[in-house]
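Have a look at these structures, which come just after this line.
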Structure 1
Amino acid sequence: MRVAPTIVLSDAEEADLKKLARSKVTSVRLAQRARIVLLAAQGMLNKDIADQLGIGRVQVGRWRDRYAASGLKGIERDLPRGAPPQKVDVNKLVELTTQTTPEASTHWSTRKMAAVLGVAPSTVMRHWQAHGLKPHVVRGFKVSRDPQFAQKLEDIVGLYMSPPEHAIVLCCDEKSQVQALDRTQPGLPLKKGRAQTMTHDYKRHGTTTLFAALNVLDGKVLGQCQQRHTHAEWLKFLRRIERETPKDKALHLIADNYATHKHPAVQKWLAKHPRITMHFTPTSASWLNMVERFFRDLTTERLRRGVFTSVPELITAIDGYVAHHNTDPKPFIWTRSARDILQKVIRANRRLSSKQNETLH
C-alpha cells in the first residue's frame, strides 16, 4: 500500500508557506499548494486535505510528493507538459530545401522533409515560414533576349508616360482562339453556405478571335471579333481603326511581333497611311502591351465562368462586355520607368548567365 510522505517543516519553512497561503499577490495555484503542504505537515491524510480544500486527492498527493522531494522549488512551477521540444538543424533544413530535391519528386513537402529530419511537419512549416521558403510555389518568367530591348522599351514606355501631343496611342493585339464552352451538366447557383458549382468538363462549340485596341489616354476599347487571325483580319481591323479615329490625329499603335503584324500586305497598306506609326514590343515582352491587362479582365470577369452554346452567343457576350467597359472606362496608369525595368532585366540576365555557367561547369 502506497504511503504519503511525511512533511516536517522548520520554523522558517512554515513561515514562508503561511506567507504564500495568505498572500494576495502570489498566484492562486501557488497559494493553494502552500495550504496543501501546511495541512500535510499537521499530519492530515491526502483524502482529508482534498475534502477540506475542495480539490482532488490525486492533486493533493502530487504536490505533497513534490514538496517532499524538492522543497519550495517543487511547487513553484509546473513540470513541462507534453513531449520534449524537437530539435532541428535549421541550417540543414534550409540547405536541403534550397539545394536538393527529394527522391522521385520535384520539390519538398512538409511531410517529406519531416521524415528526413525526424521532426514534425509543423516544425518544418514553422522554419520555412521564418525563412520565407515556399517549395510548393513556382512562378513563371521569361526574360527577353531581344538585342534592341532597351530601345523598344524606352520607345513604348515613353508613349505611356509622355504621350505625344495631337496623337492617339493605341495598344493593339489579338486574343485568339477564344472558345465557346458549354458545360456538360447544369451547375447549382451560389447560396448561403455553398459556392456556385460548375462541371470540370465541357463541350466545345467553336472559337473566335477578338481584335482589340486600348486607348491609353481614356481607357476606351475598340473591339472586333473575327473568325480567324491572319494578316487579312489584322488589316481589316487596322482599316476600322483608321476609319473610327479623328483624321487630324496621328496614330501610334503598339503591337507585339506576331508575323501577321509585319506581313508585306500590311506594310504596303501602312505605307499609304503615314499618320499611323507602329511600335513593336521586344521579343518575349508582350507584358509591355497594356491591352493584355484588358484581356485579363475580360477573361476573369466574363469568359472563364461563362457558358456559351454557340460562337454567336460568345461574340455577343464579348461585344457586350466591351460596350459596358466603354460606358465608364478607366485608363490603366503605367508607373514604372524604363530605367527601372531595364535594370531589373539586366539583373535577371546576369543571374541566368551565372546559373548557366554553373551548370556547364
Structure 2
Amino acid sequence: MSRQGPGEPAGAPVSRPGPRPVPQLDAIGGYVMGRPSAAEVERGAKLSSNENPYGPSPLGIAAAVAALPGVNRYPAEPGPLRERIAVAHGVSSAHVITCAGSDEVIHLVCSVYLEPGRRMILGSPPYGIHRIAGQLSGADLMRVPLVDFVHDLPAMAAAARPGDVIAVTNPHNPTGTAVTPEALRDLLVAVPRECVVLVDEAYHEYMDDDVRVSAVSMLDLHPGLVVSRTFSKAYGLAGLRVGYGIGQPETLEPMDRVRMPANVNAVGMAAAMAALDDREHVDRSVRMTREGRDRLAAACRRLGLEHVPSQTNFMLVRDRDGWPEALAAEGIVVRPGANLGVPDWHRVTIGTPDQMDRVIAILERVAG
C-alpha cells in the first residue's frame, strides 16, 4: 500500500527519499569474509578464513550439546565464564568483559571511546574490523604504514594524542607478523594516559615461545590498555562467536554497561568453559599448526616463493606462476590479498597435514 504526500495523485508511487544512513557509512567498505567454493566444501579444504582445521575440543562439543535443551531461555549472566577466563590470565573477573567474538570487543571500544574529532591510529594495512569500527564511530583514521610488514610502534606512539584509540593487532592480520614485547611496553609507556590502546591477540596461541608474551602482563603500564582475545582460533569455536577483553575495570565498565544483554549465547559459554579445561587439545592444535606453518615456509624457501614469516595460523605468499589459480582448480581456494590491503599476495590458512601435502605438491608443480 502506497501513501501519497500532499499534492500527489492517488496511486502515484512514493517519490520522497527514504531514510539515509549516517554520513560516515558512505566511506565504509564492508568486511569481506573468505568464502568456500563448492569444491572446498566437498573436499574439505577451506584455507581462506584462518579457522582451526582440528575443530573444537571434544569436551567443548559435549558441553555445547548438553546446553542445547536450555536454549529456550536467555543465557545466564556470564559471571562463571568471566571467572574462568580471569583465573586463566591471573586477573580478577572485574578485569574481564565477555563478548560475541573479539570483534565485539573492538566495536565496543570504538563505540565508547571514539567520536567525531577523535582519532583511531592503526597500522596500514589494518585488520578490517578495526577500520570499520573506527569509521562507523565517526572518528578520523590515521594509518601508519607497516615497516617490513610489522607495526611501526615508535611512529604510532609519536603520533598519539589524548583521546586517541591506538589499535595494534599482535600478531597482525593479514601479514602474520608480531611486535616484540619490549616494543609494546615502550608504546604503552609513551602514549598519553587518556588514550585507549587496543591490543588484538586473536592469534596469540600460535606465536613462537620466545615472543609469546601477552599484553595482559602489561596492564599496570597503561590505564587504557584493552586486550582482545577469542575462542575462534586455537580453541576452534569460530561458529559459536565467543571472545573477551581484558583491561582495567574502570576502562571496561562503560563498555560492559552498553554491550547487548545476553550477548554471548548459552551454548557458546558452555563450550568455551569446557574448552578451557582441555589444554591438551589446544596444545595439539597449536603444535600441528606450527608444524604445518614450518613446512609451508620451507617449501616457499625451496621454491623461491616470497613469503612473510608468520606467527599465526596463516601465511602471506607472493603471487607468482599462477599458484593460487592452480590451488583453486584443485578445490583449495585461499584468500586474495587485494581486499586485505596486500595486493599481489595471497593469505594461506595452515590446514591439516594432508591439506598441506596437497598445497605443497601443487606449489612444487607450478612454481618449481
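Every number in this text was worked out from the coordinates using simple rules, so none of it is lab data. None of the values given here were measured: they were computed from a predicted structure. Cβ atoms are built from the backbone, for glycine too; each structure is taken alone.
One of 1, 2 was used to compute relative contact order in percent (Cα under 8 Å, 6 or more apart), and the result was 15. Which label is that? Attributed to the structure labelled 1.
Highest-scoring entry among 1, 2, by percent of Cα pairs over 20 Å apart, for residues 126-317 alone, is 1.
Here helix-only ellipticity at 222 nm (-39500 (n - 2.57) for each DSSP H run of 4 or more, over all residues; to 500) was derived from just one of the structures 1, 2, and that gives -14000; the source is 1. Name the one structure among 1, 2 that Rg and Dmax of the Cα atoms in Å, for residues 54-157 alone of 18.4, 52 was derived from. The structure behind it is 2. Kindly point out which one of 1, 2 the value 18.6 was derived from, the read-out being mean count of other Cβ atoms within 10 Å over residues 174-181. Of the structures listed, the value fits 1.
Looking across 1, 2, the calculation of Cα extents along the principal axes in Å that yields 72, 57, 53 traces back to 2. Looking at FRET efficiency 1/(1 + (r/R0)^6) of positions 102 and 182 (r between Cβ atoms, R0 = 25 Å, to 0.05) over structures 1, 2, structure 2 comes out largest. When distance in nm of label points 7 Å out along Cα→Cβ at positions 78 and 254 is calculated for each of structures 1, 2, structure 1 gives the greatest result.
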